[in-house]
Structure I
Amino acid sequence: MEYIFPIFDTILSREDKVKLLNQNPIVIWLSGPSGSGKSTLARGLDNALYEKGYLTQLLDGDNLRSGINNNLSFGAEDRVENIRRAAEVAKLFANCGIIAICSFISPTKEIRELAKKIIGDSYVEVFINCPIEVCEQRDVKGLYKKARAGEIRNFTGIDAPFENPENPDFEIRTDLHSIDFCHNQLLESVIEKIKL
């Protein structure tokens, strides 16, 4: 670290970029089990905000794991590193004035606290609440079936825990409401935090 000299104090400020884009660059962190609807809701929110003239960047767990995080496993240490990297990238977008929409399972309190610590006051936690049983019935990607067959290890909800967030900023129940209702609920939940 002795040869690293960050230039944060010499670049344009976050405030300058906020003024330019006329938006509050929050980081909307969607957490929930696989199959709960995180990616679907994140894509819908991304489109809705774009239509309203906001600049966003969607960071999805599968997308990051196929790129910047492709060297990580699903073991406990690598799950933490996956979220650490994702949070650092989200923070960079927010510092550029861009709204980051993050869709990650984020299965433990420890992992979510890490993301919140890195991102800071811009962090907005949205719990996509759907019982594991319903997620398993949906099984859009066929992952629960593979986990039950022993083909996937450390799968959240099967042989790795998912700890429900205790105090998220918002909670969306995808098991109780239609996708359109959930899209609208999510947009209405965050839009006031984005407006200047």
Structure II
Amino acid sequence: MIDMGFHRTRCAHCKAKFTPERPSQIVHVECVEAWTEAQAAKRERAEAKAARAAAKVERAETRRRKEAMKRLPELIAEAQEAFNAYIRARDAGLPCICCGQPFEPMKPGGSVDAGHFRSRSSAGHLRFNEDNCFAQRKNCNRPGGTTYGAFRAGVVARIGEARVAALEADNAVRKWTHDEVREIRDTYRQKLKQLTKGTP
């Protein structure tokens, strides 16, 4: 005689064994409502997760489009900001390159600029040269705040006469591409992160 009954199986909800009454039954009758609610909650979580993932992709795409639309002056400004922040962190604990005085960290707005030995207006090709930029008191970085001789003496004391002479002789024309400036910006953001966190 052929057994036409259903074999015992485990309830998909409570995991206890039971004998189903029909082929498609996977839960106890008393577990149907709870299982249905659990499945609905599971679907909601999955949908929410998918929505978050889609939103993340959309945000990344929006950032990519915005980045691609940036003009060169905007990228240079971002790279300069990153470079200057690195210079200030690099020279933390050192005195002003011009006057030799310590900085005043508690002064409103800060007291430290990233001062260029050869100015960005006259030697823009050296704006991202680490030998050409040092932590400088804001007062010294203002027009009339210091003399070329005092600035030069401080730079010579810091990096040596030969490197200063190389800076003074460097009049090469430099035109950066968008991607080159992005690389400079990202490089100095990473260098600042490594310097401030002490990571390699």
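FYI, it's all coordinate maths here, none of it is from the lab. Just so it is clear, the model here is predicted, and its values are computed rather than measured. Cβ atoms are built from the backbone, for glycine too; each structure is taken alone.
Which of I, II yields 13.8 for mean count of other Cβ atoms within 10 Å over residues 63-70, as computed?
Value 13.8 for mean count of other Cβ atoms within 10 Å over residues 63-70 corresponds to I out of I, II.
Comparing I, II, where is distance in nm of label points 7 Å out along Cα→Cβ at positions 7 and 167 highest?
Looking at the calculated values, the largest one is II.
State the single structure among I, II that was used to calculate helix-only ellipticity at 222 nm (-39500 (n - 2.57) for each DSSP H run of 4 or more, over all residues; to 500), giving -13500.
The read-out comes from structure I.
Suppose you compute percent of Cα pairs over 22 Å apart, for residues 55-134 alone for every structure in I, II: which one lands on 42?
II
Identify the structure, out of I, II, from whose coordinates FRET efficiency 1/(1 + (r/R0)^6) of positions 23 and 71 (r between Cβ atoms, R0 = 30 Å, to 0.05) was calculated to give 0.35.
I
Consider the structures I, II: one of them gives 5.9 for distance in nm of label points 7 Å out along Cα→Cβ at positions 39 and 79 as calculated from the coordinates. Say which.
The read-out was computed on structure II.
Output the label of whichever structure in I, II has the greatest value of distance in nm of label points 7 Å out along Cα→Cβ at positions 47 and 111.
Sorting by distance in nm of label points 7 Å out along Cα→Cβ at positions 47 and 111 in descending order puts II first.
Can you tell which of I, II yields 20 when relative contact order in percent (Cα under 8 Å, 6 or more apart) is derived from it?
Label of the source structure: II.
Rank structures I, II by Rg/Rh (Cα atoms, Kirkwood Rh) and report only the one at the top, that is, the highest.
Biggest value here belongs to II.
Who wins on distance in nm of label points 7 Å out along Cα→Cβ at positions 31 and 183 among I, II, i.e. which is largest?
Going through I, II one by one, distance in nm of label points 7 Å out along Cα→Cβ at positions 31 and 183 peaks for structure II.
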